Structure I
Amino acid sequence: MKDDIRDIAAYYDFDPEREHERLSVHQLEYELTMRIMARYLPVNGSLLEIGAATGRYTLPLVERGYALTAVDLSHRQTRFCQRRLREAGLTDSIHFIVSDARWLSLKMEQCYDAALLMGPLYHLIETEDRQRAVREVFNRLKPEGMIFSAFISRFGIMGDLMKDIPAWIEKGVEVDSILDEGRDTYHESEGFRGYFARVDEIAPLHESIGFTTVALLGVEPAISADDESYNRLEDQQRELWLDLLDRISGEPTILGASRHLLYIGRKP
């Protein structure tokens with residue numbers, strides 16, 4: 001029996017604005033992810049975005065000329081994204097689907113040039129479900145199609161936990177659950193069931209489905225929970241720091257310390 005993730009849908013349905021504002025705080029995550037995707041995406045073509053949420057990545061990608069299918073589990077976040085695209089006059093080249101990442105619509109195309117899996121893997125706590133979500137993408141990509149999969153790092157989140165909820169450390173069972181299993185039980189009463197990955201499991205997950213690994217990068221390298229210092233940077237200083245953090249984003253000795261990790265793979 002597949003894991004029932006209606007609680008995750010309800011969590012994101014509750015307050016779409018909360019998720020939309022998250023990347024306003026985590027600006028390095030957003031800017032470095034966009035830069036990396038621009039490096040590996042085809043110049044044009046069709047994209048499949050699973051976990052599109054409120055459209056933080058959707059809107060700029062459609063603005064760049066991609067035809068895009070936006071998939072999300074949350075009805076309210078999908079409507080939020082639709083409204084943003086409509087207000088920007090960008091509805092002609094986008095199609096919206098509300099769907100579970102593990103069981104995509106059989107009516108969907110199977111000829112995408114690239115796919116973004118930018119959130120579902122945070123919440124699929126069963127290995128089989130993560131494999132199924134990656135396989136769904138694999139089956140819908142053209143040969144040589146690219147996948148971009150986002151993960152929360154099991155050990156990269158410690159700075160945020162210390163900063164935002166220091167009392168977490170007193171919850172021995174919850175601490176062990178994250179360290180040993182990557183599962184966040186601390187927030188389950190709020191509807192947030194998180195899965196936090198180890199660096200060494202990410203490439204094998206994709207390769208077991210058939211992808212060839214291109215890169216595994218940290219999109220918040222070397223800053224731990226200090227978003228504010230990056231967010232205050234302006235103009236040339238900001239660009240130079242982004243250049244530097246881009247350069248070290250694949251450094252193996254610090255990879256797991258990034259809160260978010262981005263896998264890039266290619267379908268042979």
Structure II
Amino acid sequence: MAHVVVITHRYDVFSEDDYLLRDLARRWDRAGHRLTMLWGLGSWPAADVAILHVDLSVVPAAYAEACKRYPVVINGAALDIRKRHVSRHLVTRGDGWDGPVILKTDLNYGGIRERRLLYLMRREGRAAEEMPDDIVYAERAYPVFASPSDVSEADWNNPGLVVEQFRPEQDERGYWLRVWVFFGDRERCNRYLGDQAIIKGSNVKAKEPAEVPEAMRAERRRLGFDYGKFDFVMNDGEAILLDANATPGAPPPSPELEASNDYLAGGLDSFLKRP
């Protein structure tokens with residue numbers, strides 16, 4: 001049996017939020033593995049495997065460096081999930097793209113986690129090493145525009161926002177979003193149907209299994225993900241990555257999900273077998 005440490009930020013709320021990793025960790029505990037939660041920089045025990053689970057768009061350099069003491073670090077290279085780093089379809093003024101665009105925040109969830117972190121650190125006088133560098137906040141919904149010319153000057157000039165090509169997946173049934181969840185060599189991928197181009201859990205009408213295209217596997221390698229969730233679409237035969245999340249939440253429980261998570265948790269073995 002292995003000793004697994006989960007590394008979170010000092011102010012993360014891992015024990016309160018519905019993270020998928022919490023569900024997987026319960027399965028490892030039942031299987032006999034030893035689990036240790038680590039909050040913040042400090043005295044970290046020896047372990048066989050470390051899982052870097054800092055719920056920020058950019059993992060602070062101090063955490064990325066400190067976790068190198070472990071022989072295996074899951075997501076040790078998945079340190080930046082900002083749209084400017086993840087997306088291959090950003091639009092800049094005058095680049096020739098004249099189709100629909102969508103305006104997004106560069107930070108995941110609009111920087112909500114970063115705002116909370118900064119507030120708590122300032123209140124308690126914590127060291128700046130626990131704050132990511134080069135962070136720009138922006139509050140904005142995700143509006144869709146017919147062309148880049150419809151984006152306001154203020155939005156173009158806001159460094160916390162990005163403009164991206166809007167290329168949804170659509171057929172006679174409606175719009176589709178594909179979600180690929182993986183842990184090591186285990187994975188699941190489904191596509192979800194909705195009436196609206198922006199698909200959320202509240203407007204899903206149907207779900208069906210989907211294949212993972214090689215292009216998404218290449219993106220996983222490019223971004224350094226061992227564990228996570230990718231949202232993508234297929235448009236004119238091209239796989240387009242919309243979002244990459246290294247700390248995914250857990251969907252609502254169901255018998256199907258229980259079986260799927262049992263399978264997903266088995267991906268831990270692929271890291272324990274590494275030389």
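None of the figures in this text is laboratory data; all of them are computed from the coordinates on show. Bear in mind the structure is a predicted one, so any value in this text is a computation, not a measurement. Cβ atoms are built from the backbone, for glycine too; each structure is taken alone.
With distance in nm of label points 7 Å out along Cα→Cβ at positions 135 and 231 computed per structure, which member of I, II shows the largest figure?
Once distance in nm of label points 7 Å out along Cα→Cβ at positions 135 and 231 is worked out for each structure, I has the highest.
Here Cα extents along the principal axes in Å has been calculated and equals 55, 45, 33, so which of I, II was it run on?
So the calculation was done on II.
For which of the structures I, II does the calculation of helix-only ellipticity at 222 nm (-39500 (n - 2.57) for each DSSP H run of 4 or more, over all residues; to 500) return -12000?
Derived from I, not from the others.
Between structures I, II, where is Cα Rg over 2.2 N^0.38 Å, for residues 39-166 alone highest?
The maximum falls on structure II.
With distance in nm of label points 7 Å out along Cα→Cβ at positions 47 and 151 as the yardstick, tell me which of I, II scores highest.
Once distance in nm of label points 7 Å out along Cα→Cβ at positions 47 and 151 is tallied for I, II, the winner is II.
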